[in-house]
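Just so it is clear, none of the values below were taken in a lab; they were calculated from the coordinates. These figures come from a predicted structure and were not determined experimentally. Cβ atoms are built from the backbone, for glycine too; each structure is taken alone.
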Structure I
Amino acid sequence: MTPDYIVIHTAAFNGKDCDKDMIDSWHRAKGWNGIGYHYVILNDKHSHKSDGMVEKGRPDHVQGAHALGLNSRSLGICCVGHGDENDFTEAQYDSLIALLDQLMETHSIPVSRVIGHRELNLLVDRGVLSDRYRTAKSCPGNQVDMQALRKRLTKPATVSPPEPQSTELADAMAVLAQHQDRFGNARDEWAAFYYHPEIIALRQRRIT
């Protein structure tokens, strides 16, 4: 799969300890082949994992099951919580923006193609998708402002320059990311490392 969209979701669950494994069990109960999202970003209601932690779902090159009509050409990111009742936490936004910046760069996806699940209806209205893919979902939630999120993605950063060592490491990882198709059976292990929150933070320091 070659993604040209990124779709943002909410787990629509306000309970505790929701993570990749819980969502995987929900999706398997539906008869799916495991979790339908490519990434899950945790909130502040987990007993053992940190707010904003990024967990890997399906590999990026494997078609997801998260946005009917767009699954074959999009990556799905689910933020834990219930977006109709509460906005994402600031830690979730920090991780989401860092992850989006990297995925947009890796796959050459413009910010205009970072959409909320509910915005599939805009693609239907423009004739990009058939009307049968129109959704009644509010996902990623009425509390989540997608326009504001897209503005944060395009806002220039104003932070101190990274240390030379961080720059060298981030540059090396960028080269590896460009050639990740060569990793074969190690691709999932590479993704688990590459999208670890600490590694995302290092790359963000390099980008900014």
Structure II
Amino acid sequence: MPLLPFPPLLLITDRAQAAGGLPDIVAACVAAGCRWVSLREKDLPADGQAGLLAVLRPLLAPVGGVLTVHGDPALGLLCDGVHLPDGADIAAVRRRLGPGALIGASCHGRAAVAAAARAGADYATLSPIFPSASKPGYGPALGAGVLAGLPLPTLALGGVTAGNLPDCLAAGAAGAAVMGGPMRDPAGMAALVTALAATRGRKAGI
């Protein structure tokens, strides 16, 4: 099972919220210490997403960063892995991408995380932990306590900030995933990286 990138802080792209060109936003976040980016631009055709992956990869390569893609396993062959929707056939994707690919799953409850673990995912995102400005009304918010005792390295997603990230880690999160905040203001990525480092975000065995 591949290790989570370090720091375990996943930047999910959303060019609709990006305050500027997406490559510039990602470059700024990488400069602030982000080492893991997942392209989530599902409205684009596959060739458009492939083009963006080709642009983003050189931004991460010099720092040993990891680039994944949300949704399409075929595009996962062009980067380091794929993040799948809840209910996807994780085992089939693993057979296609191989043991070295980083495969994650979007989950919205503890049972879904357990199912992803049984299917062979490397990690899960669990959301929404807190109310999210990116998806107002999406929920209800689960709260940090839901992150305790999960059978798979799990990233807190939804409304995560530098202020509440320590609570997520203390509860049991392996790290965090963020989207809207850094997309709108990449300067905020540095505070997230600092908060993660201050609370020793990487858990034993991850």
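Of the structures labelled I, II, one was used to calculate percent of Cα pairs over 14 Å apart, for residues 77-116 alone, giving 52. Name it. Traced to structure I. Quick check: 17, 12, 6 is what I get for semi-axes √(5λ) of the Cα gyration tensor in Å, for residues 45-84 alone, calculated from one of I, II. Which structure matches? Among I, II, the structure yielding 17, 12, 6 for semi-axes √(5λ) of the Cα gyration tensor in Å, for residues 45-84 alone is II. In terms of FRET efficiency 1/(1 + (r/R0)^6) of positions 101 and 141 (r between Cβ atoms, R0 = 35 Å, to 0.05), which of structures I, II is highest? Sorting by FRET efficiency 1/(1 + (r/R0)^6) of positions 101 and 141 (r between Cβ atoms, R0 = 35 Å, to 0.05) in descending order puts I first.
Across the set I, II, distance in nm of label points 7 Å out along Cα→Cβ at positions 21 and 149 reaches its highest value in structure II. To which of I, II does the computed value 0.92 (Cα Rg over 2.2 N^0.38 Å) belong? Answer by label: II.
Compare FRET efficiency 1/(1 + (r/R0)^6) of positions 61 and 133 (r between Cβ atoms, R0 = 30 Å, to 0.05) across structures I, II and report the one with the greatest value.
I
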